[in-house]
Structure 1
Amino acid sequence: MYYTLGQRQGLGIGGAGDPWFVVDKDLENNVLVVGQGSNHERLLSHGLYGSGLNWISSDLPSEPVRLTAKFRYRQKDQDVLLHVKSADSFYVEFIEEQRAITPGQAVVFYDGDVCLGGGTIESAIREKKDGIA
């Protein structure tokens, strides 16, 4: 339960080849899924679903809007397309695949250096879909 997607440290797994990373968790069955390589296919996502949007800049966008976002502390800004359904339901299309999108973590949106708001990541969109970058 306390491992984070993309975590490498503290797994106690070694051996030949690429390092091992947490690539998925099944809390209901108490299963931790690990895979080798920092770009393991189960770590990569095309988007995310979120909730609890706290928009501090202006009115919530009613149309999809291109912004930048961060999903991890000190991460370089990533180009995204934000689709707001309501303050409690939104999804984000990634222009480029992103690594280790973790439910429960924050996503924060920017327009240049201006922070527009943020929300909570509910789940990653792993498969490329129509309308998803």
Structure 2
Amino acid sequence: MKSALVAHLQQVGHEVSDLGPHNLESVDYPDFGYKLARAVATGAAERGIAICGSGIGISIAVNRNPACRCALVSEPLSAQLSREHNDANVIALGARLIGAEMAKTCVDIFLATPFGGDRHQRRVNKLTNPDIA
């Protein structure tokens, strides 16, 4: 799935930083989730796409960083709402649960959808800083 998404994103003109893994050997997904979260938190990447078998573990790893709002998505509406309502800056996809074409659609919508702001902004502020809740 990762190679299909990288090729798709490059084809439509996006700059892609592939943070790995770079082979099919078993890896510890938290290592890659933390690496992606650091890239987004430091501004090295504007948004991120995280992939593991189910998408669950990698989304938990990414969300350990308070600067990240990672949403697990499996269809277009959740990809859209993750941006509109939650200003998600990372999406997680389950490679064993959705196909490459659905993943491409979710990623395209995620990247094209702006944050809705307004009433959602105060909620996003609380997601980033729980002390203001």
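A few points about this structure:
- Structure responsible for 0, with helix-only ellipticity at 222 nm (-39500 (n - 2.57) for each DSSP H run of 4 or more, over all residues; to 500) calculated and labels 1, 2 on offer: 1
- Taking distance in nm of label points 7 Å out along Cα→Cβ at positions 42 and 74 as the criterion, the largest value within structures 1, 2 is that of 2.
- For Cα extents along the principal axes in Å computed as 43, 27, 26, the structure of 1, 2 it came from: 2
- With mean count of other Cβ atoms within 10 Å over residues 66-73 derived as 20.8, matching label from 1, 2: 2
- Distance in nm of label points 7 Å out along Cα→Cβ at positions 58 and 122 - highest-scoring structure of 1, 2: 2
- Comparison across structures 1, 2 (criterion: distance in nm of label points 7 Å out along Cα→Cβ at positions 34 and 50) gives the highest value for 1.
- Which of 1, 2 leads on relative contact order in percent (Cα under 8 Å, 6 or more apart), largest value: 1
- Comparison across structures 1, 2 (criterion: distance in nm of label points 7 Å out along Cα→Cβ at positions 10 and 82) gives the highest value for 1.
Every number here is computed from the coordinates shown, using simple stated rules; none is lab data. Remember, predicted model here, so these are calculated numbers, not experimental data. Cβ atoms are built from the backbone, for glycine too; each structure is taken alone.
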